[in-house]
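The structures come next, written out as structure tokens.
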Structure I
Amino acid sequence: DFNENKLNLILKNLYKTNYFEDVKINITNNILNVLVSENPIIQSIEIKGIKAKKLRDPILESLSLKRNNSFTEFAARKDRNLLLNILKNSGFYFAEVKLKKIENSNKTVSLIYDVELGERAKIKKILFIGDKKFKDRKLFRIIASEENKFWKFISDKKLLNQGRINLDKKLLEGFYRNKGYYNVKVESSFAQLLDNGKFDLVFNINAGEKFFFNDLKLIIPTDYDRKNFLRIESILENLKNKP
């Protein structure tokens, strides 16, 4: 017997394979009929507009659709967005990607991702705002990102990179906690596009209250010789009233 739940499950499992563009199910004279329209097979995938193999090849490896896979519009759009994100993380914030699907005579498709890289996004200025407690010069030495200066033509740290920005936030939070600001929050970090196509990178810091060690005691068993722990007690004594 096929009830509605079983039919829906069959339909769901067939679509889940990604082999079929359309599936129709009906029952005639107690016979289950399944009519399917197959998705085309991918004959080739090409990325145009990226000459550097060290950038192009990892992107091809990251795409979910591969040669000889079944093609679906959903997966193709997802791969296009993934490609854009990879390019942004490489500093190409102005990149554009167009997906072209060519239907071949043998009922396969060829996919072409046509990329316009544009200029790489550079950081003009890094700003620290909010209750930051420390001078900018000190905070500059903590983060990995750098401002774009003419003498830094080799460094890629001057390029806007979301992964590096996330690292910067962790580095700042770690620095503040080591200084006693255990409730620090880097509440936001964002890139502000300027008229010249460069970005200001802004970190909004709320350092919060600074904590200090008040009283530290070393408790040891009575049968231990306290002389063996004098150095530790000296260290604890020096930590008093320090963050």
Structure II
Amino acid sequence: MEKMVTYSLPNVTDVGNIDRSSLTDYFQRAGSKRGLSVLYADFFPFKEFKTVWTKRGGALELKVTDYMAGARQDILEEFADCICRRIICKRSDEIYTPVMKEWLQSQEFVELNRSTYLQRSRNLAYTAKGIHYDLEEARTRLLSEGLLPDIPDNYITWTKRPNLQRMGYCSVIMRVVAVSSALDSGEVPEFVSDYVLYHELLHLNDGLKALGSHHDAAFRTKERKYPRWKEAEVALRRIASGRI
């Protein structure tokens, strides 16, 4: 997701296959088509996939996710155009074109970037095997029950530290799912952690969606196919409030 910020950019001169001058050129050309003046663009090592910008003297300065550093020239040009369109159309729900979505959900993108994403993720245990529950075994149960298709090349892990406010999260483009270690407890029924994993794997299966549509009616319908979803939701509220 992109957002407005107000700080200056560091001098990152060379990342991946492209230098700062070329990246700036892509954004200047894309910006000129939409009446935007771009001073420069730099790659920046954000943990998540995002681009931020600020205006200085009427011209844009951009920090661009370095997960795009290994992309082909045509993809970078498409990306620059998507970001400039997003800057102009502030309320646009759809940021990326079909070409960009295909790239961001490609195996090539995962192979280029997932290891870096995992290194930058500070609260991952980097294992699906917990003290009480094994998330890979949970995934196998969900598949055997016909609740999910087999999603290729996904990375499932517990978090290192328990998070009571965010029981699970996923990066669709990195194909990474993390479940809070707060659920890896003998006091938490197995079906509850299975439900959270199911929820996050549904997001992976859905792929990239427009902003604000991740938990739309279609998603909720699929979510409620989990046999004990009501019980799981009640249990999660109790856990979040510290009552388990």
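Every number here is computed from the coordinates shown, using simple stated rules; none is lab data. Predicted, not measured: the structure shown is a model, and the values here were computed from it. Cβ atoms are built from the backbone, for glycine too; each structure is taken alone.
Given a value of 12.6 for Kirkwood radius over Cα pairs in Å, for residues 20-99 alone, point me to the structure among I, II it was derived from.
On the way: I: 15.0; II: 12.6.
Value 12.6 for Kirkwood radius over Cα pairs in Å, for residues 20-99 alone corresponds to II out of I, II.
Of the structures labelled I, II, one was used to calculate helix-only ellipticity at 222 nm (-39500 (n - 2.57) for each DSSP H run of 4 or more, over all residues; to 500), giving -9000. Name it. Please report the intermediate quantities before stating the final value.
On the way: I: -9000; II: -12000.
Only one of I, II returns -9000 for helix-only ellipticity at 222 nm (-39500 (n - 2.57) for each DSSP H run of 4 or more, over all residues; to 500), namely I.
For distance in nm of label points 7 Å out along Cα→Cβ at positions 140 and 172, the calculated result is 3.0, so let me know which of I, II that is.
II
Taking percent of Cα pairs over 34 Å apart from the coordinates of each of I, II, which one would give 26? Write down the numbers at each step before the final one.
On the way: I: 51; II: 26.
Working through the options, I get structure II.
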